[in-house]
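Next come the structures, one after another.
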Structure P
């Protein structure tokens, strides 16, 4: 199919020079529609051959400054431009989804310069997930405070993808379905011992305890630990579920089953073999592990591995997504058998949309807690960036059932 022609869109001549430099990124898009405007009334519209209903505005307030950021930092420059107010848009998620769906056409123009790439790699390498580094990295994200997360997560305080049966069902219901499916996949029965690696604020721990399981949950976040323990005590479940401030590598004993929800992303590629060996060692023979993990497309993995992205640099220090193929291979090298894999990435997009709406609705409360405009813009970009990635199928989420023979 032919790409867009000059007849498909208005000329760019009305844009000032710096804005034309920025708008040049959109010249080869094949999917979606973007209308670029400037404060002085300039405009241009770029329409791809496919899915013109996927549309967003891109209003450039400081095009020269934005161009400079993009030239130095690549796609990180777009993030910085949004955070610092160089541009606004009527739909950040759609704008980023258009970028994600056109990465083959525009990706070469969004690569950082040499010195930025070197700096990003050094920054990422210094955040390795050895024991001390893991505690530091987890604290940087999860110890922002329970009051912060309580404002925009649902009542269950669940910070991972929900599993929806209907698009309009409540987030609490969809999160509970996620917990139930993970435990069902284990085949766990009352009295079984369960290890949770990365227990968050205790949502799954509470569900497991109500089912009669005996759970030990591990976290490196002091904020999550305090909340989770209080939650279990208030439900009179403290005897059935115990939470510990413990690195997964330091846990001993064997368990009937293991569960881990979106903790693997914080392990770091260097420590993937250690994680899988730990799962193998902590499982009794015949035991199962249910692991929910965010993944990246295998075709994009090598480029992703070479260049730290916005999430790694700004949100999750030390993080690294596997592809499903690499996750399976790592588990099998440790002696585990892959029994089942269910992917549900668009459910994560829906989860993120709910979080983003709630986040925007509590801006005054966030400001009152001391989170400044730059912080709030960074998190807005983060939530939209992830939502766009799932909508464009650049990233996915899966529940994987592993078994120790």
Structure Q
């Protein structure tokens, strides 16, 4: 599998503690121009696992190139690595993959210079497909990628009903994506049908014992084969949501958002006995589409109960305010909101751009918090900060709260644990 192929790196002794590159400030173009004039140059990349250092691959005389690098660019974080392949060889291997495997089953392929292989996406990791690749390319610089067969939805038609629900409409390209809705009587049913833009006449619904729920699903134009497998009523979370799957394993899905309307009748006896929410899946709606969640403020489990216009509305708590999380990649020069948990002090800010950030604190004071920040500590032992990264003249993150700023610097050390 491609994920098991180790990335190419230089021997550990060739890396120094500095410089640490945190954005894109490393002089890639300068090193590329130098390398391109040397024999055996194959490719160049940024190694985020090695403090953003530049890696230059040579198919010959890599040790000599390393010595030249150290002499000509003593302050730059760059290493030369020797490889036993050429870019031309990888490109030819990729051409053969397309020529030999593509006629047998759908594949996509790519060259990974950071691993020195040609990757082959075979869709599903089925035994016959794996055997075919091995038959054609055993012992060559290839790796495979695909979905676990156990995770792939089984082929099959659209279910017309399930436990406590039945399908009323299934129309692709109709309505809006990332939307939900509900109807509780004939008038609201007709209005919902018209709002979505569904074709034909609405099927009959017994509103004494059923309500109508709309799931406005979304698909990329290259991945249209959705299927509604189930409607789930989570009584503990007071939530009604769909289980919608993508049938088949396409090579890639485009990022455009197209609508697919599912309309279902749900038995009232299945609903939570009180206010509840409707959304497309078990997880919260993605950022930017709070309209996906519909809130229902009345108990519709009672026979014939009707929700008025004021009883059905979007969730006012969405969207949640954006707060940066440790582990994110941030662009220099743009302030970001960030919550720092300080029960173990403020020495370690977190990890950004694959680098840990640390500030100086008084010796022996493990839970140090500046006096100016202490008043900002909330009940969860966290402080709301505004942080901004800068790379010139050196990489730093300035973290501010209550008019006081603390400067954090990148480090190759691992943060200690905090209980």
- prompt: When you work out distance in nm of label points 7 Å out along Cα→Cβ at positions 246 and 262 for each of the structures P, Q, which one comes out largest?
  reply: P
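By the measure distance in nm of label points 7 Å out along Cα→Cβ at positions 38 and 302, tell me the structure among P, Q with the highest figure. It would help to have the intermediate numbers written out before the result.
On the way: P: 4.0; Q: 8.0.
When distance in nm of label points 7 Å out along Cα→Cβ at positions 38 and 302 is calculated for P, Q, structure Q comes out on top.
Given that percent of Cα pairs over 28 Å apart, derived from a single structure, equals 50, which label among P, Q identifies that structure?
On the way: P: 50; Q: 66.
Working through the options, I get structure P.
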- line: If you rank structures P, Q by FRET efficiency 1/(1 + (r/R0)^6) of positions 86 and 374 (r between Cβ atoms, R0 = 35 Å, to 0.05), the highest one is P
- prompt: Suppose you compute mean count of other Cβ atoms within 10 Å over residues 62-69 for every structure in P, Q: which one lands on 19.9?
  reply: P
field: Given 17.9 for mean count of other Cβ atoms within 10 Å over residues 150-157, calculated: source structure among P, Q
entry: P
query: If relative contact order in percent (Cα under 8 Å, 6 or more apart) is computed to be 16, which of P, Q is the source?
result: P
Read-out helix-only ellipticity at 222 nm (-39500 (n - 2.57) for each DSSP H run of 4 or more, over all residues; to 500), computed value -13500, structure in P, Q: P
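The numbers here are math on the coordinates, done by the rules we state, and not lab data. The structure presented is a predicted model; accordingly, all values stated were derived computationally and were not measured. Cβ atoms are built from the backbone, for glycine too; each structure is taken alone.
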